[in-house]
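*Asks:* Following are the structures in question.
We did not get these values from a lab; they are worked out from the coordinates using the rules stated. Worth saying up front: this structure is predicted, and the values here are computed from it rather than measured. Cβ atoms are built from the backbone, for glycine too; each structure is taken alone.
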Structure I
């Protein structure tokens with residue numbers, strides 16, 4: 001992902017030639033300044049970004065197939081600044097952005113970006129706000145590139161002014177091999193916000209904004225629920241496959257031949273369907289879907305007014321219909337339905353899977369993946385490491401059960417109260433924390449999980465940090481709460497936004513003022529700028 005400015009010198013030469021051709025008409029144009037601005041704007045359109053990031057994601061998928069330790073990760077974003085800070089932090093701590101993406105959560109768009117105010121995850125928010133957020137995220141990531149490159153250009157000028165050739169060469173190498181902040185975004189299109197045509201139109205907007213990967217789920221669009229809530233309703237496979245096709249057509253129309261589709265199944269926790277599938281012959285996909293319906297065998301004499309009946313295995317059966325006009329599936333069929341969903345999606349255009357589960361349990365996930373891989377050997381998952389799970393309690397209970405099965409003494413623990421702080425320093429809790437720490441690597445190896453994401457991390461971190469600051473600032477600590485809890489840590493940890501004027505583009509603006517007006521430029525970065533205190 002380097003080589004962002006590999007054509008820097010050629011651009012200088014090209015623009016210098018243009019200036020010569022234009023003569024005195026362009027005498028105020030400095031070719032190197034123009035080349036710098038071009039380098040700071042590598043990605044001209046969202047489609048440029050989608051093509052670039054699709055290639056990255058496809059390469060990462062291949063690398064994972066060869067080595068499961070090469071799994072990928074992302075954190076959910078609800079604002080461009082949040083995504084920008086994540087990638088700046090990743091580059092600072094790890095020197096590159098390899099295998100680290102961003103996730104755009106429909107839940108957070110609904111809760112934090114809707115003009116209606118906070119909404120539940122039920123596809124009630126404005127559909128165009130999803131593409132708007134993708135564009136915003138990439139605007140901030142591109143600005144992070146421009147800001148960082150601007151700093152390198154200023155270092156280069158300073159080194160040249162001091163005739164420090166060694167430093168100038170070093171800085172020039174950093175420019176020529178610059179690593180961009182632009183990374184793949186896995187973008188949530190919910191259940192498509194309508195029919196297949198609506199899905200296609202929305203997918204186009206998302207791709208044009210820069211999305212190389214779109215995640216779509218098999219719930220009914222107008223009945224959509226958060227994957228970790230009750231009342232989920234799925235659609236027959238043919239309906240879902242039509243929407244997968246719609247997304248693929250959108251990718252192909254826009255020239256993103258490598259676009260990635262994540263097919264999500266909510267069947268594990270969904271006990272309802274709105275439709276009886278169309279079936280033409282026994283054993284076809286519609287028949288397989290209907291076979292999971294909870295039905296009673298009937299005769300014509302048993303039928304009541306408005307009853308709906310279907311024929312299965314030569315028998316007349318009546319699917320159980322609820323007052324909501326929904327049909328229910330047989331209890332205990334969730335795993336089988338998930339497996340069928342996943343195989344069907346991979347055989348019909350999807351690239352990756354997402355199985356929404358009710359707990360983070362490697363054994364449960366691996367059981368389904370192994371069954372899927374019997375049919376599709378290279379099946380891979382995107383997995384939601386969800387804040388909706390109580391990770392502490394879940395893993396402490398898993399360890400408790402394991403210890404009990406091994407015949408160890410667990411009498412000191414109350415399984416239902418393992419969240420209690422009194423257990424924090426116990427052997428059980430230490431084992432549980434180690435399992436949480438290694439969960440992603442273990443699940444990548446044992447359960448086919450290519451990509452691990454946390455959907456809502458910054459929703460929770462914003463709430464937690466704000467609570468801590470407000471408690472101290474409006475309490476006895478006063479200004480010390482901010483200085484000690486925020487600014488001092490920013491300075492000592494090298495958090496770039498401590499220089500918030502610079503982060504907002506002030507220094508880039510100064511560069512441009514100098515480019516445009518020369519010595520007449522009125523700059524903001526003089527000695528009176530308080531940012532110099534940092």
Structure II
């Protein structure tokens with residue numbers, strides 16, 4: 001019997017555990033820092049209440065989008081990980097993403113070899129008979145029936161010359177269309193629910209919740225176990241699936257990283273690889289706007305039904321995304337339209353919330369509160385040139401890492417974000433609405449708009465590449481220089497895909513599981 005320890009029961013970890021457990025000769029120990037119960041507010045796909053800073057179901061890290069702008073970086077800390085607290089956006093990587101991945105990870109990452117796996121993952125409600133889609137996979141995929149706002153957005157985009165893209169998981173040119181979601185009857189179906197439901201959890205999977213992993217244990221050059229908050233757990237092989245922040249932090253505190261940085265903190269080096277040296281993510285800006293008439297429809301079961309993907313001039317798959325929310329910002333985070341109820345929801349755990357937002361600009365928080373009833377149109381830069389860094393600040397495994405996104409340092413990124421903001425304002429006006437935070441004078445001058453963007457900047461929290469294929473791991477997730485250790489989450493993707501990486505995180509779990517079962 002082979003014992004495999006998986007650290008993190010998140011988006012990739014649940015997939016990996018379920019697939020490895022199909023081998024009866026394997027015992028899987030799945031270690032999760034959070035809980036295993038999914039409360040009603042996390043199942044509700046019309047809000048993202050689990051993304052409220054300080055919520056018990058998330059890690060709330062302090063990051064810096066620019067040197068001056070701090071930001072709370074929320075990651076899932078519960079069964080299903082970030083697929084439990086995100087917007088239920090389930091869009092595949094594009095062929096060009098696969099080409100980049102295959103160039104360093106090998107043929108298994110190519111679009112041709114990945115397509116049958118993509119099909120096996122999903123049960124697509126809208127395209128059940130398509131050659132590009134599956135109809136019997138564990139993840140339900142659907143597209144919401146467009147309501148008034150979604151139809152207005154679609155019409156405005158068409159009026160401005162943008163293509164129709166009815167299947168964003170297909171191979172069509174980028175355009176406007178419905179967002180595929182991992183939602184069934186209004187319920188966000190995370191990977192814990194789809195791959196490891198309690199009613200069908202395999203007997204050879206031992207789920208150990210409420211347990212934080214600090215370091216990997218070694219016997220010479222081989223990983224033989226993990227040190228946890230509940231003691232040592234030993235196994236034949238260890239797989240980190242704790243997310244792009246969590247896995248990188250464990251690698252670094254275990255002595256896998258750049259020697260100069262580790263030795264400065266007194267950490268013994270086990271492998272010289274550039275962990276956290278150049279991650280990528282999607283910078284975004286939430287453009288607040290008000291429609292011509294009240295538009296909230298409680299019957300709409302998803303928060304983000306429609307998106308426009310467009311090319312700013314140099315990317316065939318669309319390097320910009322304008323994601324429509326039909327729910328106000330306040331509702332998204334609290335599940336309530338009333339300020340009193342929303343504040344109460346946000347302060348169920350007041351100390352956690354205060355800790356989570358420590359260091360965040362008070363002016364920014366006040367602006368968000370002032371515009372809580374506005375609708376957000378999220379402008380995302382999907383193929384950024386800039387890269388960020390993640391580094392340890394302390395050798396203590398429980399200490400938070402330093403996360404520097406270094407957003408908008410590249411002129412090409414600023415230029416493309418300007419294009420996105422200007423197009424978003426034009427679409428809002430075409431829908432008869434008005435932008436409430438950006439003035440016409442901000443839009444007229446590049447330098448003025450750059451300053452506005454830097455003060456309103458956010459992040460999609462789609463971090464990839466903290467332990468990328470090539471310099472840190474191979475195409476099967478094996479860490480260079482260490483035996484018996486792999487990484488299987490978005491850490492290993494060399495560059496963030498041009499569509500959100502939640503679906504790609506599922507693919508990572510599937511591909512690494514197949515490699516392990518094949519003895520690779």
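*Asks:* Of the structures labelled I, II, which one yields 65, 53, 45 when Cα extents along the principal axes in Å is computed from its coordinates?
*Replies:* Matching structure: II.
*Asks:* On to the next question. If mean count of other Cβ atoms within 10 Å over residues 409-416 comes out at 11.8 when worked out from the coordinates, which of I, II was used?
*Replies:* The read-out was computed on structure I.
*Asks:* Given a computed value of 46, 17, 14 for semi-axes √(5λ) of the Cα gyration tensor in Å, for residues 89-296 alone, which structure among I, II does it belong to?
*Replies:* Corresponding structure: I.
*Asks:* Here's a follow-up. The value 21.2 for mean count of other Cβ atoms within 10 Å over residues 25-32 was derived from one model only; which of I, II is it?
*Replies:* Clearly, the read-out refers to II.
*Asks:* Identify which of structures I, II gives the largest calculated value of FRET efficiency 1/(1 + (r/R0)^6) of positions 81 and 249 (r between Cβ atoms, R0 = 30 Å, to 0.05).
*Replies:* II
*Asks:* Out of I, II, choose the structure whose coordinates give relative contact order in percent (Cα under 8 Å, 6 or more apart) equal to 23 when calculated.
*Replies:* Going label by label, the one that fits is II.
*Asks:* Oh, and also: Using distance in nm of label points 7 Å out along Cα→Cβ at positions 105 and 433, single out the structure from I, II with the greatest value.
*Replies:* Biggest value here belongs to II.
*Asks:* With helix-only ellipticity at 222 nm (-39500 (n - 2.57) for each DSSP H run of 4 or more, over all residues; to 500) coming out at -8500, pick the structure among I, II it was computed from.
*Replies:* II
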